[in-house]
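Have a look at these structures, which come just after this line.
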Structure P
Amino acid sequence: MQRNIAIVGSGSWGTALASHFAKLGHNVLIWGIDEKEILEINSNKSNKKYLPSYQLPKGINASLELEHVLKNTTETIVAVPSHAFRETLSRISKNKHLIKSLSWATKGFEIETGKLLNSIAEEELGEDIVTAVLSGPTFALEVAKGLPSAITIASDDRAYCKKMAELITSESFRAYTSNDIIGVEVGGSVKNILAIAAGISDGLGFGANTRAALITRGLSEIIKLGTKLGADKDTFTGLSGIGDLILTCSDNQSRNRRFGIELAKGKNIKAAQKAIGQTIEGCLASIATYNISKKLNIEMPITHEVYKIIYENETPENAIRRLMTRPITSEK
């Protein structure tokens with residue numbers, strides 16, 4: 001059945017989701033704030049800044065008017081950077097009479113409060129809007145191209161979760177369901193910090209052994225934080241946990257990993273960000289995660305070293321040395 005899908009956010013992930021839904025025969029309307037970008041989507045059926053050399057399929061249009069995008073929508077999916085999440089939902093809340101449910105593909109914490117995005121959604125939209133989070137090991141361009149991919153959809157509402165999974169699932173894109181919103185969000189947020197660490201490691205010329213150690217010990221840090229916040233430990237062995245972690249730490253399509261490589265070259269945060277040219281979610285997540293772990297007394301040494309490299313001018317070499325010379329403990 002053909003549906004009207006609203007995609008709130010015209011970046012790489014929002015455009016990729018729009019492409020996926022359009023290929024399934026749905027009408028898709030994207031909301032964005034960049035006039036040139038919206039014009040390009042409508043006129044040229046492309047979004048070269050985020051999906052270069054990719055032609056958008058038929059069935060996608062874009063608008064600068066949020067109310068217009070939300071009118072007559074069957075489903076609304078938010079795909080904006082984490083720092084814009086609250087502001088975006090605040091805008092949606094002014095038109096929430098137009099929607100009954102909302103999902104988001106945004107990953108991260110709110111820096112100022114350390115809150116996960118589900119808490120922000122509840123504060124901005126209230127409890128009468130059913131919500132879900134989409135997360136997993138997915139690079140936007142591969143999803144847009146229709147390469148086989150899989151994600152997790154988490155919601156407190158089992159029926160809505162299943163509905164979204166059925167809407168998204170196709171021969172090339174599979175969705176699994178979960179009721180562990182906290183676990184899915186923590187995994188999707190902290191993995192970006194660890195991807196920076198992997199990029200630094202590879203940028204310094206260290207080998208596969210080092211990357212494997214960072215991924216494994218990084219997963220331990222995700223589990224420690226997640227379970228402390230109320231997540232189910234088993235969630236982190238799934239797509240939104242170890243799956244997303246392996247992806248972002250191992251492939252240069254990850255801008256967080258590429259950012260780490262730039263830091264390893266000796267660039268400061270501004271120069272490294274300029275080289276990437278897009279939001280580095282790991283930088284934002286490292287602030288919130290560092291503060292939360294300090295407050296809750298959670299040992300997260302890799303996360304802390306990444307934070308120090310980015311914000312305290314620590315050298316990557318010193319950070320690695322400290323990690324390798326920490327007191328010997330049991331593995332857990």
Structure Q
Amino acid sequence: MDRHIFNNLDNSEYAVLAPNKWQDNFNMFELEEIMRQRESKVFAEILNRLREGKHTKDDILKLKERLIKENSIQDPMDVPHLFIQNQKVNEFNERVHNAATGEKFSIKAIDSVIGANSAQLRDKILSQIPNDPRTTKQVASNLQLSVSERTEIALNVRTDDGMTNSADVGEKTRHENRHLYVQGIESTWTPIRPITTQFAVGRNQTAQVVRKQFPVRPAAAKTIHRSQGDTEQKIVVNLNTRRSIPHIHYVGLSRVTAIEGLFITGLCEDKIAVNPHVSAEMEHLRNERVLKLSVTPIYKTDQVSFKLCYLNARSLHKHIDDIRHDFNFANTDINIFSETR
């Protein structure tokens with residue numbers, strides 16, 4: 001079971017072998033500028049309060065302004081959708097695929113059983129494979145795709161080339177396969193080859209199956225959990241849930257850069273929750289474990305001291321705004337600049 005990194009192991013015998021290094025080796029430096037929503041200040045402030053469970057009634061009213069009816073003409077099908085439940089993700093991806101007008105493909109995986117002594121045993125084991133990529137190392141049995149359909153890489157293929165889960169790069173791969181780029185093949189397209197993975201099946205998980213398939217999956221919709229790290233210009237978020245899930249509202253709503261690009265088909269504001277242990281640890285970090293800089297900034301030195309700063313710059317005029325906004329230069333008595341030409 002997953003646990004927070006600041007928690008110690010419950011089993012004292014294992015704790016001896018794997019002691020928690022969190023409190024001894026980690027301090028926090030908290031960034032104050034929000035990057036993803038930096039152009040949408042009001043939205044960023046709402047998210048900051050929501051993240052710590054300090055949101056107001058006005059914050060909820062502002063979010064409710066972004067409510068739309070699910071599966072209506074207001075619901076943009078071409079915009080990434082986020083859901084809490086896997087079932088809703090699968091249903092929406094199927095809807096998008098069925099509605100797609102591009103050429104469609106059905107790609108069946110090639111499965112083989114390790115150590116099967118007979119065809120009967122092999123067929124029996126193959127029939128036990130669940131039709132759920134979560135149980136087969138994220139590699140689908142039957143991949144349904146269409147041209148121009150939104151997809152993503154399902155697992156790490158080439159980390160050295162950035163071809164990882166949810167990524168969208170592959171410069172090295174394109175260069176290594178440059179012979180494939182004939183007329184009609186765009187130079188920005190990245191070739192993806194089938195991969196081979198192995199997983200266990202059966203009641204006792206003793207049978208081993210090897211599967212060959214393309215490591216991609218539909219991504220018109222995904223779970224909020226899987227969307228962590230994504231940044232989108234527009235998203236449709238469905239937060240309908242029967243139980244409170246700590247921080248799920250913040251994660252889902254904060255994937256978009258501005259509130260104007262946010263569409264909500266279910267807010268469930270009564271289920272907004274934060275984990276009390278996380279809140280307590282954040283308070284502890286802010287008060288007792290603040291990272292101290294190796295060099296003391298000028299703005300933190302003794303105010304009674306006389307402060308003189310000298311800087312030899314190659315491009316002072318080009319970076320004069322950086323100088324003006326630097327707290328160090330703003331807290332000196334005299335600044336001296338010499339520009340090298």
Structure R
Amino acid sequence: MPKISVILPVYNVEKYLRRCLDSLLKQTFTDFEAICVNDGSPDKSLHILEEYAAKDSRIKIITQENQGLSMARNNGLKIATGDYIYFLDSDDAIHHKLLEIAYTYATKHNADMVCFDYEKTDGTTFSLKDIKIENIKTKITDNPLKLALSKSKFRIPFNVWTKLYKKSILDGIEFIKNIHYEDYPHTYAVLAKKPKTVCLDAKLYFYTFLNMQSISNQRICPKQILDFYEGIKYVYNVYNKPELAKELKLIRRYLMPKILKNQLKRCVKAPDDIKEQMYAIFASELKYWFDKDMVSVLGCGIVRYFKYSKIARM
């Protein structure tokens with residue numbers, strides 16, 4: 001059995017896929033399997049996967065009808081055999097020591113999760129500076145939620161590709177199907193388990209931010225605001241338990257204001273033809289969270305906007 005299972009959803013990424021696979025196969029840590037889930041990609045991505053699989057037995061290919069990123073990850077996880085899980089996006093790349101560094105700290109501290117930082121790239125170049133494992137600054141915590149909500153340099157990003165997970169910590173947790181922004185509800189569900197976490201002050205992931213087919217670059221639409229709404233409802237249901245009362249208060253105080261402000265920004269930036277529809281959805285969402293007592297007036301600047309803007313009249 002491999003020590004690590006790398007799960008790689010693949011859809012319409014023929015431009016970036018070779019770079020991603022090359023960065024994975026150049027890892028200094030070699031005891032891993034790469035579960036590549038072809039999500040019904042209409043381009044040449046499957047051909048590229050088959051080319052690489054013919055040369056390296058660690059690459060396993062699953063082909064499914066297009067079901068989206070969440071289901072690709074979920075289905076990959078179902079057949080993973082590694083002790084640890086790593087989710088890699090196929091239009092990005094990783095530092096050649098990522099798996100070695102993350103696995104070293106995971107096993108050294110018997111951690112459930114190892115987190116690290118990332119840098120944005122244009123999809124063509126990225127830094128490959130050597131990183132000495134012993135020189136990396138770390139922070140270890142048994143309550144990573146506070147770090148996730150903080151402004152510390154060890155703050156835990158919501159992106160799943162900034163984490164190596166012990167497989168057992170993911171038991172009972174799946175990505176929500178057919179929504180944008182599936183990473184953050186998944187991350188907060190993991191944090192609710194209070195995993196022993198090692199945070200590394202090291203940029204080990206190279207995020208391609210100029211991929212125009214990515215969600216972040218798509219036209220603002222009602223589904224985006226509805227999906228974020230669906231995600232935070234999922235987070236609320238995870239934390240709305242007596243044993244997580246303190247954590248729910250942290251969610252209310254620190255996470256909800258950020259999310260609602262981001263939702264409002266989407267409304268403001270929406271094209272004129274859908275702006276009113278976006279505001280109506282946001283008004284409904286805001287009322288829902290007021291009724292749940294999940295909106296703190298202090299620290300949530302949108303409350304004033306809610307009272308005095310046209311949102312209040314919808």
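Details
- If helix-only ellipticity at 222 nm (-39500 (n - 2.57) for each DSSP H run of 4 or more, over all residues; to 500) is computed and equals -6500, the structure in P, Q, R: Q
- When mean projected area of the Cα convex hull in nm², for residues 78-221 alone is computed for each of P, Q, R, the largest belongs to: Q
- Read-out distance in nm of label points 7 Å out along Cα→Cβ at positions 22 and 270, computed value 3.2, structure in P, Q, R: Q
- Structure from which 1.31 was derived, Cα Rg over 2.2 N^0.38 Å, options P, Q, R: Q
Read-outs throughout are calculated quantities, based only on the coordinates presented, and are distinct from any laboratory measurement. All figures in this text were calculated on a predicted structure; none of them were measured in a lab. Cβ atoms are built from the backbone, for glycine too; each structure is taken alone.
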